[in-house]
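Bear in mind that the values in this text are calculations on the coordinates, not laboratory data. All values reported here derive from a predicted model rather than from experimental measurement. Cβ atoms are built from the backbone, for glycine too; each structure is taken alone.
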Structure P
Amino acid sequence: MADFVADIGGTRTRMAFVVQGRLEGLTILDTNTCGDLEDVLADYTARSPAALDRAALAVAGPTNGTSAALTNIGQTLIADSLQRRLGTASVRLLNDFEAVAQATATVQADGLKTIRGTADLKAGNRLVNGPGTGLGVGCLLKDGTGGFTCHPCEGGHVGIGPRSRFEVAVFEALTRLWPETVFGDSLCVEAETLLSGTGIPYLYRAIAAVEGRRPEQANSSVIMASANAGSDPIAVATAQIFKRHLAALAGDFAILFNATGGIFFCGGVAQRNGWLFDNDFLAHLDAGGRFQALRAQYDVYVHRSGLIGLSGAASILGHRVLVPDT
């Protein structure tokens with residue numbers, strides 16, 4: 001028998017079969033161009049190396065267990081329909097950061113890059129932040145048995161606002177560029193509006209508008225590469241604001257969940273841009289008024305693997321699988 005796991009994100013869809021504790025048949029597709037997701041999943045599972053038992057699908061969007069809406073894709077998955085199409089005994093629809101958080105419960109030191117702290121992970125609640133196509137947030141709460149209880153959430157959609165006079169003008173421009181993300185009659189926007197691969201180009205265009213410059217870049221990967229190289233001052237400013245707000249939000253969530261077990265980052269933007277996690281980043285994370293000393297106690301890590309969503313989905317089905325750094 002085999003189980004089927006998938007991690008369906010805003011940019012990539014990753015699928016694999018779990019056979020005797022191993023991920024087999026790993027396939028990675030472009031979510032935006034692969035077509036109807038139910039058809040894609042059914043076509044893939046038809047090639048299973050063994051009879052299928054269960055399926056666990058980690059989806060980038062809110063789910064009530066019976067259906068899941070992908071926030072940045074415009075598609076909805078229905079568990080009953082998938083179960084019929086896939087021919088499995090059960091289908092579990094998970095928030096993607098429920099799976100990522102679950103994987104963080106058993107991650108080993110060699111699967112992490114340590115930004116602050118030691119390779120010996122501390123006991124305690126663990127916070128996960130994932131700037132990728134969107135911004136995912138999850139938390140593992142230490143329970144009375146010595147294990148963890150997963151607490152997925154839509155933390156990427158909390159409101160954030162300007163942190164400097166310059167940013168007031170930038171956020172004013174952001175509200176005009178992406179009005180759907182604005183919180184009422186204010187300068188607050190969803191955190192994902194700038195802290196994601198989708199949001200970075202909006203932030204870049206907003207800064208360019210404030211500076212009276214013509215935007216030179218449109219792709220988040222190019223913007224961040226230009227910022228790292230120092231070749232585009234608008235990109236540099238974009239990365240600085242991105243860093244400040246990602247760090248501050250992580251510090252705020254760490255206080256909320258008392259993340260004594262560490263703050264963990266994942267997602268394509270974080271994992272491809274390790275240069276962001278410098279002393280300046282930690283200073284922004286720790287800046288917390290009277291609670292600065294507490295924030296400074298939290299260890300900080302970046303996941304190395306891009307397959308932790310699959311690993312977490314498999315873990316929720318009761319498997320322990322090792323994944324490469326891919």
Structure Q
Amino acid sequence: MVHYLSDKNPVDGQVSGRTYTDAELLDAYSNTIIEVARTVSDAVVQIRVEKPAARNRRPQAQGRPSGTGSGFVISTDGYVVTNSHVVSGATKVEVMLQDGRQLPAQLIGDDPATDLAVLQIHAERLTTATFGDSDRLQVGQVAVAIGNPYGFQYSVTAGVVSALGRTLRSESGRLIDDVIQTDAALNPGNSGGPLVDSRGRVIGVNTAVILPAQGLCFAVASNLAQYVVGKLIIDGKVRRGYIGIAGQMIRLHPQLVSRYQLNDPSGILVQHIEPDSPADLSELQMGDVIVGFEEKAIHSIDDLHRLLDEQSIQRPATLNVLRRGRKERVRITPSELH
């Protein structure tokens with residue numbers, strides 16, 4: 001079978017007017033993957049960590065790593081991006097380069113809310129990977145994952161971008177926004193490795209796979225990763241706001257929704273207020289239902305988390321709440337989450 005390509009190439013914009021055989025198309029695909037692997041592999045590292053043995057677990061053998069993962073070098077001064085869950089709580093972290101060098105690593109910053117972390121190693125002749133623009137991704141384009149699944153170093157798998165704009169709950173309980181879904185096979189040990197496009201640019205940081213499903217793998221989008229990595233390198237953390245409540249999402253009575261012209265038929269029922277927290281210092285009461293923050297609708301705890309960003313810290317704000325069937329406004333000043 002032959003294929004006639006006459007449309008503009010979405011990558012380079014050139015027009016092709018010749019026919020291609022299946023063999024030529026397959027060779028072109030293979031050569032793309034080969035070139036991507038050649039370009040990026042030297043920047044991919046294996047991460048070995050030692051962590052305290054959990055209770056009811058046999059102590060690990062002396063010197064034996066209790067976990068492994070992947071990462072990639074982003075600068076010649078040795079910054080390495082990986083997943084938070086790979087290095088969190090580690091007592092010792094080592095990075096192995098593709099040329100065999102094994103180096104101690106220092107944890108620069110860790111953000112469990114996005115499952116990202118930054119390490120630093122000190123070495124010469126480092127190959128680096130470059131971030132791409134995840135906002136320009138399209139469903140169906142080639143995605144290549146490089147990592148160290150089950151300790152098999154520098155394994156390459158290829159697939160496509162299956163979906164964009166997914167959300168994924170991190171181990172901290174917060175939702176990670178702007179997650180890429182791919183069918184490029186991931187396994188334990190791939191965590192923290194790069195997901196790259198056909199030009200070898202990092203479009204995501206591999207973070208999770210749903211088992212036992214096939215082809216449901218996820219990566220934190222590169223634009224979010226760049227923002228978080230920059231904050232971790234400069235400040236060692238990502239700053240977020242905090243008001244000090246525990247609550248749950250509840251459905252609102254349709255009459256209340258209609259009476260107050262609410263944008264969403266649900267809100268957050270305040271079930272607990274932490275002592276000496278911003279909520280405790282405000283007029284917020286247990287039993288209130290939060291339906292807005294700074295005039296933005298609040299549907300769930302996740303909506304509130306998104307709005308309690310760095311810009312909200314120590315900035316007076318207004319909560320819209322329903323209290324005993326009436327709509328009230330409560331002033332509150334979020335503090336920094338520690």
Given 32, 56, 11, 0 as the derived value for P(r) over Cα pairs in 20 Å bins from 0, in percent, which of the supplied structures P, Q does it correspond to? P
Figure out for me which of the structures P, Q the number -10500 belongs to, where helix-only ellipticity at 222 nm (-39500 (n - 2.57) for each DSSP H run of 4 or more, over all residues; to 500) was derived from the coordinates. P
Value 22.0, calculated as mean count of other Cβ atoms within 10 Å over residues 242-249, assigned to which of P, Q: P
Assuming 22.0 is mean count of other Cβ atoms within 10 Å over residues 266-273 as calculated from a single structure, say which of P, Q it is. P
If relative contact order in percent (Cα under 8 Å, 6 or more apart) is calculated for P, Q, the one returning 20 is structure P
